[in-house]
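There are structures below to look over.
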Structure I
Amino acid sequence: MSAGPVGAEPVGAEPVSTGADLFGRLALVTGAGRGIGQAVVTALVEQGARVLATDVDQDGVTELAVRHGDFVTARPLDVTDSAAVEALIEEAEDTLGPLDIAVNVAGVLRPAHVVDLTDEDWAATFAVNTSGVFHVSRAAARRMAERGHGSIVTVASNAAGIPRTGMAAYAASKAAAVMFTKCLGLEVAASGVRCNTVSPGSTLTDMQRALWSGGDEEAAARRVVEGDPATYRTGIPLGRIAAPSDVADAVVFLVSDRARHITLHDLYVDGGATLRA
């Protein structure tokens, strides 16, 4: 068997799974205090990563730190404050080590039809969902690129790819976050940094429940699964609403070496709801 070029991997060589594929790596997760962000932290820890868990409300991330011990460091963070983002990442790298992974989960939803949408709600939505992604990704990518490796994942939404009534601000902000992440990924690919997005559909979180009117959660969930022609909403072909862990598993895959040749990708985790429009 002939040898390949010095330093080259055999064609088709696969990284070896250790059962803790992210052991020793440091990850930053925003919006970690609840829902998908909390599930992402747990999934990363299960794969051996250390996590800097951040949220504008520290109660949730403090609980994660208690639950996971030395694997999780909890810090408050408002992603709309670029100076605070830079300061926290600088502090983390000084005290915890080089950042290998950044996951943008922090997001807000203020549903309203466009004619009723206030300037404040529009600005607040973009401040978190788009500018927050920019602040965190810029700070992380700058450091990762200098070291020649790293992975950034933005949790967006399938609403970025299909129109939804009452969700114009949210959908537009998530669409902007998706394209920003792809452009960043193109710019830093040569430096060994991968940038991808995960776009969930309806997921059983506090944000989802806030959209449901009335007290019958089971009936509300059924309407989501079956679809609603009156609001031009398709149903979910797989017949279930996602759990936060479904989204977290997709994130963990994309930041792992199993996805080492994947970048600029938008992975829909929506049970087929958008028919991948």
Structure II
Amino acid sequence: MCIKGPIGVAAVLASESPNPIRTALCQFLLINRVAIVTGGHRGLGLEMALALAEAGAIVYCLAQSSSPNEDWLKVQSFAQSLPNLEGGRKGRLEYAKADVANQEELEKVVQEIVDKEGRIDICVANAGILQVHDSLVHPRSDTEKILATNLNGVLFTTQAVGKQMERLGTPGSIILISSIAGHVALRCTPCVAYGASKGAILQMTRSLACELAPKRIRVNSISPGFFETKMIRDYANEKPEYEAQWAGQKPLGRIGRADEIRGVILWLAGDASTFCTGSDVLVDGGYCAW
């Protein structure tokens, strides 16, 4: 059972109840909250979306495809089959088509979600693409595509959701997905445009956090390292030497499992991180600690 009001030591000192109530775990519950996860149809996006749904959130996964694939439908079915949380409620996964690089389309989709659900509490701007090219021959078309999705798309997503949070007076949490490539150059993976886009997200996080704090909207970022996803697997299959190099470059000596992103997304999305804004969380197996 969760309560409103004082938590932690303050709750202990203020309470005279003979029946103690746990308050720490309640800070990670997201019952009845509405979330949007761009790029939520696969990879880390789907992993984060499921974690939010398991915690009780209504999660809309946005992607460019007109309909979800079989993997996403299987995950949706799993979420639906979970037992109810407090008050007989539980989260769910929904799918919506949207191109994050199309500002008008994105704002329309977000508006439709808010009209249907009546609120918006959480946004995970995760949609992104990676192209590996030597920097001196990086094609213009790929550079423009990367920046349109990874940079413009993140800003457009934040704008669309932030406007609704401001209108509704919601104390929201916006989480931008950057990368270790935004912090350091990747030693065996030439991706100058990708790295530039992810570095820009770090500055975007700081700027948005300062500007939106008076509106009670928190903005933080996560910088994942190399995780076992289809995108990474495709590159590893193309160049088998990459996988050993990626693993060996981390103090933990391995590539991350997709489920190892779940804890940080739940922390940033919920009430456990209400005094955290403008921060970046590295989830990289120690890659950037060398």
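Nothing in this text is a laboratory measurement; each read-out follows from the coordinates by a stated rule. The shown structure was predicted, so the numbers you read here are calculated from the model rather than taken from an experiment. Cβ atoms are built from the backbone, for glycine too; each structure is taken alone.
Brief remarks on what is shown
- Source structure of the calculated read-out (mean count of other Cβ atoms within 10 Å over residues 58-65, 18.9) within I, II: I.
- Structure from which 18.9 was derived, mean count of other Cβ atoms within 10 Å over residues 26-33, options I, II: II
- For 26.2 (mean count of other Cβ atoms within 10 Å over residues 34-41, calculated) the corresponding structure among I, II: I
- Winner on mean count of other Cβ atoms within 10 Å over residues 122-129 once structures I, II are ranked, highest first: II
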